[in-house]
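Take a look at the structures below.
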Structure I
Amino acid sequence: MRDTHRLYFGDLAADSRGTADDRPPLVFLHGLSYDRRQWGPALDALATVDPDRRVLAFDLPGHGDSARRDSYPLDEVVAVLHQAVTDAGLDAPIVVGHSLGGVLATIYAATYPARGVVNVDQPLLVGGFGEVLRRAEPVLRSPAYEEVWDSMLSRMHIELLPPAAQELVRTATTPRQDLLLGYWHEVMVTPAEDLGERRTRDLETIRSRGIAYHHVTGDEPAPAYRRWLESVLPEVAITVLPDSGHFPHLAHPVEFAEILAGGQPADNASK
């Protein structure tokens with residue numbers, strides 16, 4: 001990674017790049033079990049597409065070089081993130097989140113100053129996922145807990161990624177039991193309808209504040225989900241980067257960097 005420095009802000013480890021200027025800073029949040037290395041290919045592409053952009057890629061609490069916590073309620077995690085953003089001297093960043101990080105980015109922008117959200121392949125409605133986790137809870141709490149994670153990983157279509165990106169996904173990850181149980185706790189104990197109402201309120205707040213929201217995904221969103229998203233957030237931008245599974249930022253790092261730089265890959269924009 002070019003011109004990257006590992007630093008600590010608040011309680012979180014981060015890779016820091018670029019120089020503060022009139023461009024909004026970018027804050028990157030990885031998905032569950034991963035760490036800030038997940039963003040390496042996209043950040044290298046961004047260094048060419050948008051040179052010297054101010055960037056912080058954090059390790060989420062309990063991940064990578066960031067300290068573990070006793071529990072991981074999402075609102076508390078977002079508060080820890082905001083403390084780190086403030087400690088770094090950033091004001092109203094664009095928050096970029098993949099998977100779980102997409103939920104955190106959404107909550108962040110609804111709670112703290114932000115200029116935009118880039119949600120990478122994370123639906124905000126959990127649907128039947130909570131029931132899946134509840135059925136799997138005995139295994140999640142057993143020594144065989146990784147079977148649950150491996151089953152989910154097998155459906156993320158890693159085989160679509162370039163070889164180096166496949167290696168990154170398979171090796172730059174630590175699916176510890178405390179992380180899975182901690183970050184999934186709210187989904188396991190809260191009805192899907194209640195979680196949906198929370199995310200709806202988040203998006204309504206984002207809309208009322210005029211915060212830009214970009215959903216980048218590897219597949220066309222399901223029609224019902226797209227109708228919901230556009231009904232709550234009519235100005236949402238949706239971009240499909242095809243043949244990328246759950247990792248469009250790794251399958252298409254240059255196109256993804258162009259989005260972050262303020263462009264829109266015309267061939268892939270669905271809105």
Structure II
Amino acid sequence: MLTSDMQEVPKEAKRHVEAVLKALDILECFQKQPQLSLKKISELTGLQKSRIMRLCGTLISKGYLLYEAETGQYKLGPKIISLSRSYEQSNDLISLARPAMKYLAQETGESASLFVIDGLNRLCVAREEGTYSIRYNIVEGQRMPLYAGAGGKVLLAFGPEEIRKKVLTRKHIKQLTPHTIKNPKLLLQELEKIRQDGYAFSFGERDAEVAALAAPIFNHEGKICASLSIAGPISRFSREHNVQHLKILMATAKRISEMLGYVDQKEKDFSK
């Protein structure tokens with residue numbers, strides 16, 4: 001059994017404590033929804049409500065969860081934010097990308113997100129809000145499909161072939177919106193175009209009202225390690241908007257890649 005940095009896990013670490021696993025299952029329920037009721041947590045985990053209340057009580061006492069009595073909803077607590085910041089400080093990708101993402105969000109006005117591959121999904125590991133009052137809202141830690149949306153398609157296009165094959169052969173690719181590319185052959189053609197262009201565009205693929213632009217970020221080995229995207233309401237993504245913002249997006253992704261040690265990235269003219 002190996003960790004992400006390829007170090008062996010001590011034998012003692014393989015002995016699972018059931019209560020800890022169940023508590024972590026509860027925390028993972030909040031990846032897709034910021035607030036959950038006791039009933040919803042029970043549905044998602046399959047645990048009895050009485051057990052959930054005990055586990056949530058412990059998580060609340062340690063600051064990992066908060067409970068709003070008025071709404072009967074649980075939500076993540078401040079300790080989670082503290083841990084995520086500690087992780088960010090130890091992660092070169094996020095710590096290096098964060099200032100550039102703030103610049104990107106400020107210059108384009110659109111919210112900027114950083115995604116990495118997580119199994120057959122993409123995971124948002126960093127997020128910077130744009131300046132517009134109407135924004136596309138996702139949260140750090142949220143998982144989404146690789147096959148729908150610009151940020152996911154970039155990871156799928158430039159990522160490992162084995163992941164691409166698994167996604168393209170999955171029979172349960174869902175038609176999330178009328179614009180979701182569900183046909184594997186058409187999706188493969190789209191991915192080939194993304195590799196040629198060096199960026200991806202999506203128009204209502206995961207959320208019918210959202211458009212996005214995304215570019216790859218490469219590490220010192222020349223391998224993709226993340227995708228950087230901006231997203232907002234479809235009404236704001238005109239051709240003129242895309243041309244202007246694509247230049248800024250590509251320059252920002254290039255700068256982050258170079259800070260990670262990547263060299264010899266081909267430059268393209270994105271005004272055509």
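Derivation of every value follows stated rules applied to the coordinates shown; laboratory data play no part. Since the structure is predicted, the reported quantities are computational estimates derived from the model, not experimental observations. Cβ atoms are built from the backbone, for glycine too; each structure is taken alone.
Descriptive notes on the structure:
- Winner on distance in nm of label points 7 Å out along Cα→Cβ at positions 51 and 75 once structures I, II are ranked, highest first: I
- Once Cα Rg over 2.2 N^0.38 Å is evaluated on every structure in I, II, the highest one turns out to be II.
- Origin of the value 21, where relative contact order in percent (Cα under 8 Å, 6 or more apart) was derived from one of I, II: I
- log10 I(q)/I(0) by the Debye sum over Cα atoms at q = 0.16, 0.26, 0.33, 0.36 Å⁻¹, for residues 115-154 alone derived as -0.41, -0.88, -1.13, -1.22 - corresponding label from I, II: II
- Ranking I, II by FRET efficiency 1/(1 + (r/R0)^6) of positions 59 and 259 (r between Cβ atoms, R0 = 25 Å, to 0.05), the structure that comes out highest: I
- Which entry (I, II) yields the derived value 1.00 for FRET efficiency 1/(1 + (r/R0)^6) of positions 67 and 179 (r between Cβ atoms, R0 = 41 Å, to 0.05): I
- If mean count of other Cβ atoms within 10 Å over residues 107-114 is computed and equals 23.9, the structure in I, II: II
- Which of I, II yields 13.6 [Kirkwood radius over Cα pairs in Å, for residues 147-242 alone, calculated]: II
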